[in-house]
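Asks: Given below, in the form of structure tokens, are the structures.
Taken together, the values in this text are just the output of simple stated rules run on the coordinates, not laboratory data. Remember, predicted model here, so these are calculated numbers, not experimental data. Cβ atoms are built from the backbone, for glycine too; each structure is taken alone.
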Structure I
């Protein structure tokens, strides 16, 4: 007799999303002593995966990664969703709860196509659709040009091989989860700050589903949870949107968080930075840091921050 799954985890269909869901399933089964059949993975094709020819910021933002899963979760077709947290809107429906953050992987970006940004030839084309990566690249290399570059990891590597760009950026965590650690060179996070929640896998369930909350809570890694929630609190306070270039890195140590964040103008001409150390779980300090950053910024930066709670910033 076929075993009925104890939990159904929804996931996007992309190879990386499926790898992340497999990691969540493996950790869940190990924690509870279940065999793999106890957790069913339910893939959905997200709008963000279907539309590859335009920047995400122009077609609906991060909601394109979550809306299909949200419908299934709300209707009870799945018990939880597995997300790459950096792709999840800062403001989520009250009906859902981010119940667990898995141990965070490498937060860095990797540069693919050159040994370093300095090694790129003058006027090189850098392929990316992320405002943070575009602005940060142009801040470091204003002579280069940015070209829209979307798609999953394999698609972007094919585009790079075809000569559509001289270099691109990929998240180190994603490459590692796909077994492709040998691709590209990691960028020093002291010089090149990552996106909020980069490297973090989140599991979300219905807020009132006590059974799912209890079963899934074993996945939560407290230091990773503290880091990403502080980073998301910064985004919320900044009032950013999909066009807002924000870079932030939060590091947990002995109950404390060290946060370093930077804002850029979209074309990378301007940059402001701030840093703070505070107790894990404190969301007031990230909000104060956001105010400090906006206070330092010129209109070239603040023009892409509306001052109201935001949903998307990268």
Structure II
């Protein structure tokens, strides 16, 4: 089992690098989103509906993934490894995040491409880019890369890593469960949606450790673990209890200013990141993601 689990991690990492994402029409996360979408409406008892969704839907996703992996493993351990790899590939995302951030940053290099950068940013960050300057757009891209490192990669990989010593099917099920929780929060977890109150609180609890681990991975990837001593005051400025940690760490490592106007300011430097600084930040996210994959494979081996 250790060998097949490590192979599953390696295949998932390779697929991420080669393909970025499964096709949208068969992407398990997109299919899960189709199940969640009907909940996004007015309910007589929205908190109860949200609590039931948070209890049932991620568990359902975990059960389907675990069952498929277990069934394949009965036929052959290597078949189980392949199914586990496909499941892990579907629940993690790195290259797509990096490509999107790089596209936004590159488009800010010249003033004539700012409209392109604003258009691309809409798919990456949840803010209105219409009035953002080039520096603010780069800031948003760097912030999103840092935050989504935790949500899109470290969280499901950590769940997998914690459970894989006991069972490969349960480990990929744990990754799917975390992805289900994240997806519920991303679709419903807004203050103006009462149905999302419980999913949002569950996501806050689930992401507590991955967000802080992402900060550690970024600092290690930069070769500056000591920088973490300067992160805590900045990390507490965003309203989210978790997203500030990877974002503040990247701000400190880059010695730059990251800001969501009207919401928070991470002033580890005087100026917004220029194109070279933002590109370096994206490379640090890539390095941290690679370290996360390697650590997951090593833990699976042992």
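Asks: For structures I, II, which has the highest computed value of distance in nm of label points 7 Å out along Cα→Cβ at positions 22 and 78?
Replies: II
Asks: Now for a different question. From which structure (I, II) was relative contact order in percent (Cα under 8 Å, 6 or more apart) calculated, if the value obtained is 21?
Replies: I
Asks: Oh, and also: From which structure (I, II) was mean count of other Cβ atoms within 10 Å over residues 222-229 calculated, if the value obtained is 14.0?
Replies: Answer for the origin of the read-out: II.
Asks: Where is Cα Rg over 2.2 N^0.38 Å, for residues 30-93 alone largest, in which of I, II?
Replies: II
Asks: Tell me which structure, out of I, II, gives 4.2 once distance in nm of label points 7 Å out along Cα→Cβ at positions 158 and 294 is calculated.
Replies: Matching structure: I.
Asks: Right, another one. The value 4.9 for distance in nm of label points 7 Å out along Cα→Cβ at positions 190 and 214 was derived from one model only; which of I, II is it?
Replies: It traces back to I.
Asks: Given a computed value of 14.9 for mean count of other Cβ atoms within 10 Å over residues 14-21, which structure among I, II does it belong to?
Replies: The value was obtained from structure II.
Asks: Tell me which of I, II gives -9500 when you compute helix-only ellipticity at 222 nm (-39500 (n - 2.57) for each DSSP H run of 4 or more, over all residues; to 500).
Replies: Value -9500 for helix-only ellipticity at 222 nm (-39500 (n - 2.57) for each DSSP H run of 4 or more, over all residues; to 500) corresponds to I out of I, II.
Asks: Next question, about the same structure. Among I, II, considering only distance in nm of label points 7 Å out along Cα→Cβ at positions 38 and 246, which has the greatest calculated value?
Replies: I
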